[in-house]
Structure 1
Amino acid sequence: MAAAPRYKRILLKLSGEALQGAQGYGVDAEVLRTIAEEVKDVVALGVEVALVIGGGNIFRGLSAAASGMDRASADYMGMLATVMNSLALQDALEQRGVYTRVMSAIEMKEVAEPYIRRRATRHLEKGRVVIFAAGTGNPYFTTDTAAALRAMEVHADVLMKATKVDGVYDKDPHKHKDAVRYARLTYLDVLARGLNVMDSTAISLCKENSLPILVFNMLGRDNIRRVVCGEELGTLVCAE
């Protein structure tokens, strides 16, 4: 008998880089297919799923700003990249029979709905996957912060951050064989130790509103379903 889900409503944060796979740029069709199938499996459990996707596989605002571009202009370009990724994932999900809505913080009604909190909540209640695009709609805020904000606005039970490693480590596990993975951390631990979980604004938002963050490896098959069903994967960041 399949395990019952621990969470009723989740917000899944994916990096743009996760979509590029091994090709180094753009969207890898195989990665997109795998993510869509895993999300479909979770929806089949009766879990309400919202997503936020970064745009780093297409354009990184911070990198462009560091090269001399105006930061606000660079960030808006990054927001447009998240819309492209969101539309790609929407297509992959709908090809698999999953009803999906893309809601953009920047109005572009020809391709996405405008973000309206009550409408987003209603979509989730009806079993539709909601993809929040264009970050917060404001420059100087990351998609991590957008994920934390949207998770709280729609009253998600948990913010799940999918990464390429199986949790939060005291140092980079790809460079240090003796790196230690934490099973559980507090928000203050993350902020005080400068751990690479999410940016400090996102962590502070979650701390102030007691929203747990679960960091896990998205590369393992069925990992999204496994964490939703309560398996002890990754690192949990919470109040105590």
Structure 2
Amino acid sequence: MDVLTVDIRQAGYEHGAPVIRDVSFNVESGELVGMIGPNGAGKSTTIKSLLGLLRNVEGTIAFAGEHRRYAYVPEQPVLYDYLTLWEHLQLAASAYGLNEDTFEKRAMELLERFRMVNDRHRLPTGFSKGMQQKMMLIIGFLLEPDVYVVDEPFVGLDPRATGDFLELLEAERRRGAGVLMCTHVLDTAERICQRLVLINEGTVVASGTLADVRRQAGRPADASLFDCFLALT
């Protein structure tokens, strides 16, 4: 079952000036789809379009699933200056209607996983980039949505936190959540993504499994995703 269907004919920041065209793909339940492309290719515009942050979008975007809710983990953490880490988590839980017992159980499990229990009453504005990124991941996993939209999740994470993130992502896939992950870490994308969407100059230039992308790029059967990326961009 598809939990996210995207069919954008065109979208942009000003009327009559599209940045992306003919961007179509889907994410199935339990599937991790990697969206890759060079800087300025249209990935961020695509994400903003599907999150409903742009007015000038022509096409259809549909979130499905049991609850029809998603979690967005941005590349740049969103912080409130005067809220502690715990208060950020409480705010997210309140917005999604989590009851107190469920919230506290999930929150403490995630804080322990990312080794941030002792930081829960600190202000995240004083955290390192990696700690701020871990906070955003905790908020996303806290909600247990049908779809995760994750933008450059590996920026600032140390190897252990990266491992924790990938383990949790795999557990969420087994639960049935779909994941759309935008990343420049191509070796990791090649290893963990079931399908790929490669965007260049505002449109999709290849999509499917790695084998599909190799064929579309005209590369041999043993070519890496990096080789395909270079051929298509």
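Below, the figures for the structure above:
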read-out: Answer label among 1, 2 for the case where mean count of other Cβ atoms within 10 Å over residues 20-27, calculated from the coordinates, equals 13.4; value: 1
read-out: Value 2.7, calculated as distance in nm of label points 7 Å out along Cα→Cβ at positions 12 and 116, assigned to which of 1, 2; value: 1
read-out: Which of 1, 2 yields 0.50 [FRET efficiency 1/(1 + (r/R0)^6) of positions 28 and 164 (r between Cβ atoms, R0 = 25 Å, to 0.05), calculated]; value: 2
read-out: Comparison of 1, 2 by relative contact order in percent (Cα under 8 Å, 6 or more apart) - largest value held by; value: 2
read-out: Given 13.0 for mean count of other Cβ atoms within 10 Å over residues 76-83, calculated: source structure among 1, 2; value: 2
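Bear in mind these aren't lab numbers, they're just calculated from the coordinates by the rules spelled out. As the structure is a prediction and not an experimental result, all values here were calculated from the model. Cβ atoms are built from the backbone, for glycine too; each structure is taken alone.
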